[in-house]
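What follows are several structures.
None of the figures in this text is laboratory data; all of them are computed from the coordinates on show. Computed from a prediction, not measured in an experiment: that's the story for all the values here. Cβ atoms are built from the backbone, for glycine too; each structure is taken alone.
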Structure 1
Amino acid sequence: MLESKIVERLINKGINNGADFVEIFAEDRCGTEMTMIDGRVEVASSGREFGVGLRIFKNGQQVYAYTNDLSEKQLSMILDRLIDALEIKGSEKRSINMMNKDVKNSHLVFFYPQEISKSEKAKIMKKAHEGAKNYSNLISQVVVRYWDYDQRIFIANSDGLIAQDRRVRTRLMVSAVATKDSEQESGFFGPGAAMGIELFNLLDPYDVGAEAARIADRMVRAEYAPAGKMPVVISNAFGGVIFHEACGHALEATSVAKGASVFAGKLGQKIASDCVSAVDDGTIPNAWGSNNIDDEGTPTQRNLLIENGVLKTYLVDRFHSKKMGIESNGCGRRQNYRFAPTSRMSNTFILPGKYLPEEIIAATDYGLYAKTMGGGSVHPATGEFNFAVAEGYLIEKGKITKPVRGATLIGKGADVIQRIDMVGNDLSRGQGMCGSISGSVPADVGQPTIRVTELIVGGRSR
């Protein structure tokens, strides 16, 4: 994307003008987004993004700028502005020798999305629509969204690194609305992967639609959930969104380095129940949140965050690594070249335990079974959260009984992970988009079935 001689001159200019670190990030991305409403394609757009971002560090500060003009003159002018912004002056003359780094590809793609016509993608969406619409006569609306992109990145920095990578992602999302007696409930299912159209050889679009409709149909028939403190059993896969939001963000250096995290300064301390171990693993082949390298050129890793309740490490990007005295561990991510990278999760999940899901239910006399989680909000400094339960059921005398709707889970992440007393053996992951100061990035959440001994459930008083 960029000539190596131009890159080398720019990086040496930054260093010789007094910068502690200089980084260049270039991106060339092609993508498609399509929306189908009630069986008709309403939106079908394709586009290309191309640009470069420059970043420099000096004395614990960083500045970032980006451009679509890849000429050396423009890039040099932006670099001058960054140097001026940090008010630095050259103190030594040295030359950085750039070396190309081989990047091993762990995420094979067989059918690149850009090679497939929009009409073929519309057929995939149509199957998902049919799966939802045919599930129940209560389904009143179906919205299907399809999304793919093919991204090539180029990273160079003053450590002498030059690295390039290619990333492909594909996702299908279905929202279904069920209507009964003038009341409505919705269901959502949105699987995705770091792969091409071969995703739909592994995943039947019809089943994706049916799953969204199943949730909507079940919930529109349900009674309202009771309110109060009670044990809550949270199902696997997207149930892990609570750990991701309420705990995961508090383990990112973005908040830890500033002391704006409940887990700051607690390395080696017990922060969770003995049965809780959790990882962030950006190396899983073809997983939604995986990459070969992060957006700073560091190889992705499997980072053990919590082991048997003990905090083992944080997620650390390059900028915060010196402040914290912890080496960058492959989690510097950004939405695109318009954002400076920072520490972010990739595929984050609680590790499996020893119980069958049925055993966890049987051991619960009364409580709520949160089968599918919805959206929510979290205060990152305190870990206080409020999450909707998209699909819930009562547990009575050790059995799942009637479906209930309108439940919310309210609590603090640091408290929840201490109150987990049973962890299942049915680990699974779900897909979503994670937002932070470096934009929105693909991320897997996950866990096995878990039981929290006590949570505040918002619903209707009995």
Structure 2
Amino acid sequence: MHLPDLEVAKKREKKENKYITLNEDIKKVFTNKKYFLRTYGCQMNVHDSEAIRSYLERLGLVNTSNIEEANVIVLNTCAIRENARDKVIGFLGKCHYLKKNRNDVKIVIAGCMSEQPDFVSLIKEKYSFVDIIIGTHNLYDLPKLLVQEFSKLEIEVYSESDEVLEGMQYERDSKYTAWINIMYGCDKFCTYCIVPYTRGRERSRKKEDILKEVMELKNKGYKEVTLLGQNVNAYGRDIGEKFSDLLESVAKTGIERIRFVTSHPWNFTDEMIDVIAKYKNIMPYIHLPIQSGSNEILRRMNRRYTKEEYIELFNKIKTKIPNATITTDIIVGFPNETREDFEETLDVVKTCEFDGAYTFIFSPREGTPASRMEDKVTLEEKEQRLYELNELVNYYANKSNQKLLNKEVEVLVLGKSEKDNAKVYGYTDTMKLVNIEGVNVKDTIGKIIKVKIKDAKSFSLDGEVVL
């Protein structure tokens, strides 16, 4: 079994400019071989999977959605939630069955879980049929490890050392929208969060490299880019740059749509708000996690702001960008959260009337301070609070969508609707999902079109093309 070098997570050494050379013998190793890739977790994991797919296809492997015909099975994992870990462990049972019945199958575990020593130990002890465990910091080694698994041949990977990963190639999921990593890691150390331990400390890419990537995507016909970071608006603090300046420079490239995720309220500056308000191609959609409305819980979470400071920031954004939609993240049942604490969270939701929220029951992650905190709140209480919270969030999400009834909005059409082949779907500038019908609607895929909203639900809109 190939295992990740867990010391990399401490040293944070990165590689730059990967050049993989394939000779004819290596190409023959992967002739007629297929791969199956499953992704768990956040946008960062999705983007990592685009890199993994590029590596695999450069070797000659062909993508398949049928796991039973795959020669390489890759699980790109997430360490944020307990249920993600449970899903991976559960899926390994099916992988084991395939492995026992075929000797040409290799199992790879990648992603954040691979950076956790306890998870690696579990795999070694109970799931030894796994062939490769590779972390977030050395994905570029995957082709080399696969060549070694399938043959005695060696593959050359030339690289230069640097603080961040450059020169990556991606097999992107879409021809119209693209993720762009602008930084890696996080320095906030929220007490419930495993990210600083699996993704490392904050490291920013050079501004010129980011702008080059944006221009390459624009020239290929991409309509939208999303700037990615675990704490995206902390970009540049390690290299003397500011996120507001980068955002303005990206806007000046002229690409039609720009988004960014995920923002930390503590780093959301007035300069950022001014830039978003100034440029029409920066979408008025902001994901701004609050996590809790209780100042005591926020303090124990190490979130570095109060409920009052968050609401002040929220109102400032709404004042300067009146058409902005704001969504959030909320955790219920943090260790020893009282009913009064939870009522404070409900109060924030009522005050802000969020357009949507990702809500979770607290999930202790081994190695974080919160996992060692005493907790007397029962699971039944936590589940009841989550239900109450979701009812309130859904009410305001529906209220927000109802405001768009009979209005015309611009939508970037991304593909055919899964539920109705006669419709297509896309997103407004404010990140509202719209299912669209109309004459020759399939010809609109990849285009930004005007749509009149005919029906509004809590989580989506229905509309028709404006001719």
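For which of 1, 2 does mean count of other Cβ atoms within 10 Å over residues 132-139, calculated from the coordinates, equal 23.5?
Values: 1: 19.2; 2: 23.5.
Corresponding structure: 2.
For FRET efficiency 1/(1 + (r/R0)^6) of positions 84 and 116 (r between Cβ atoms, R0 = 41 Å, to 0.05), which of the structures 1, 2 scores highest?
The structure with the largest value is 2.
Please state which of the structures 1, 2 yields 23.4 when mean count of other Cβ atoms within 10 Å over residues 388-395 is computed from it.
Here the read-out was taken from 1.
One of 1, 2 was used to calculate P(r) over Cα pairs in 20 Å bins from 0, in percent, giving 24, 51, 23, 2; which?
Label of the originating structure: 1.
Out of 1, 2, which one gives 11 for relative contact order in percent (Cα under 8 Å, 6 or more apart) as computed from the coordinates?
That value comes from structure 2.
For structures 1, 2, calculate distance in nm of label points 7 Å out along Cα→Cβ at positions 28 and 444 and state which one comes out highest. Can you show the working numbers first?
Working: 1: 2.9; 2: 5.3.
For this comparison of distance in nm of label points 7 Å out along Cα→Cβ at positions 28 and 444, the top structure is 2.
Of structures 1, 2, which gives 125 when volume of the Cα convex hull per residue in Å³, for residues 332-371 alone is computed from the coordinates?
Considering all the candidates, the number was obtained from 1.
On Rg/Rh (Cα atoms, Kirkwood Rh), for residues 172-363 alone, which of the structures labelled 1, 2 is highest?
Largest value of Rg/Rh (Cα atoms, Kirkwood Rh), for residues 172-363 alone: 1.
With helix-only ellipticity at 222 nm (-39500 (n - 2.57) for each DSSP H run of 4 or more, over all residues; to 500) derived from the coordinates and found to be -10500, which of 1, 2 does the value describe? Write out the running numbers ahead of the final one.
Values: 1: -5000; 2: -10500.
Corresponding structure: 2.
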